[in-house]
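Below you'll find the structures, each written out as structure tokens.
Please treat every number below as a calculation from the coordinates, not as lab data. Predicted model, so just to flag it, every value in this text is computed and none were measured. Cβ atoms are built from the backbone, for glycine too; each structure is taken alone.
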Structure 1
Amino acid sequence: MTEKEAILARHTVRNYQDKPIAPETVRLIEEKIRELNEISGLHLQFVAEAGNTYNRFMNKTMGLSTAPSVIACVGPDEENLDQEIGYYGEKLVLYLQTLGLNTCWAGMFNKKGLTAEIREGERLVITIAVGYGKDQGRQHRSKSIEQVTEGKAERPEWFTEGAKMALLAPTAINQQKFLIRLNDDDTVDFIDRKGPFSQVDLGIVKCHFDIGAERKSL
């Protein structure tokens, strides 16, 4: 499964089977995390036992408390951290999809219930619930390309393909609060229209756009 195929297959899943992730799969996840951390300088971590990470009432109501494991999205507390977490965290999410796992970006969690290492100068931004879903989730409503893009009228195919993939990016409360601008010199600007975790969302959007456009923006 390619990254683009993973984007098309992946949907947010909040209800999970009572089934631990297989040891061989855990090994592959940890290898991928090491690779992404080396590239990005982040401190993403796989926590096999989610424990009380999602024990709050809202998470229990949504079913997220059934997630067996979690990815702790940690990194150096610098200006661009949230976007980098979104970008490389989504790279990991798509890889997990290729392993037959399901995921949910989760900004609401019990920090004290999460056994992650947060070193001096680092910050825990968000978590990703991971496990074997009771279903594969479903496609949510999406804005049109016209609603999330602007710029010159004559648009190359790579830009259109990038925008299509960006519209499939998971965003907080499915708000899609971003704008992608194509400049006259074919450079691209990603604009944050503000909202909960919108900088993380923008990183995820950039990740999807780059996969569709086959380019690198972060």
Structure 2
Amino acid sequence: MADNYHGVLVLVATPIGNLEDLSPRAARILREADVVLAEDTRRSAKLVSGRERIYSYHDHNVRGRIPQIEAFLAEGKTIALITDAGMPGISDPAYAAVRAALDCGAGVEVIPGPCAVVSALVLSGLPTDRFCFEGFLPRRRGKRRSRLEDMESYGGTLVYFVGPHHLRGALMEMRDVFGDRNACVARELTKLHEEVIRGSLSDLAERFADQPPKGEITLVVSGASAD
């Protein structure tokens, strides 16, 4: 471990829709940070002034960016890390930056805030005492089926991210593997066209049979024991 690393990496939760959800503390950190790592530098411009401070950080450039992060920390800089929306580290590569900071002896902090996973879960009306976030399902049918079968007997509530054009197919495939469980489609959370629809997997699949939904979707499905 290097003792000369005095910088700090700060994970900053940002709004998933409504910009009023940015906390005063988060806003202050984004103003004061020496460096801002952003999944999408264009979207981050709504929250961060001074484009010279903003560096892209996403799945495709992690390996090349880590040495730069370590160098910034060695210089004593404060790095704010944000994702497109919500809490960094949820279905994005923030963990690699956290691991790098910890390995080199730097500090790591978190500014809590909006998170689509938790928001959809508590809105669903399904049990919240035990849950598993599964992110996006694999695109290949065989791997997707295998992933669903792995979770078939899980007793807690399941939470997924689903693309709008894949929603109906996912609902039908889950019904085939899980049985016709209760579920909830949470769409465009905190935004103008927010929609939360609850029902069985079959009911929801029928609801979206003719017209796929638009926007960002979080799907919540009851566990094996809940129904």
From which structure (1, 2) was FRET efficiency 1/(1 + (r/R0)^6) of positions 27 and 67 (r between Cβ atoms, R0 = 35 Å, to 0.05) calculated, if the value obtained is 0.95?
1
Comparison of 1, 2 - label where relative contact order in percent (Cα under 8 Å, 6 or more apart) is highest
1
Kirkwood radius over Cα pairs in Å was computed and gave 17.6; which structure, 1, 2, did it come from?
1
Compare Rg/Rh (Cα atoms, Kirkwood Rh), for residues 131-170 alone across structures 1, 2 and report the one with the greatest value.
1
Give the label, chosen from 1, 2, of the structure having the highest value of distance in nm of label points 7 Å out along Cα→Cβ at positions 59 and 115.
2
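Name the one structure among 1, 2 that mean count of other Cβ atoms within 10 Å over residues 43-50 of 18.4 was derived from. Can you show the working numbers first?
Numbers: 1: 18.4; 2: 15.4.
Structure 1 accounts for this read-out.
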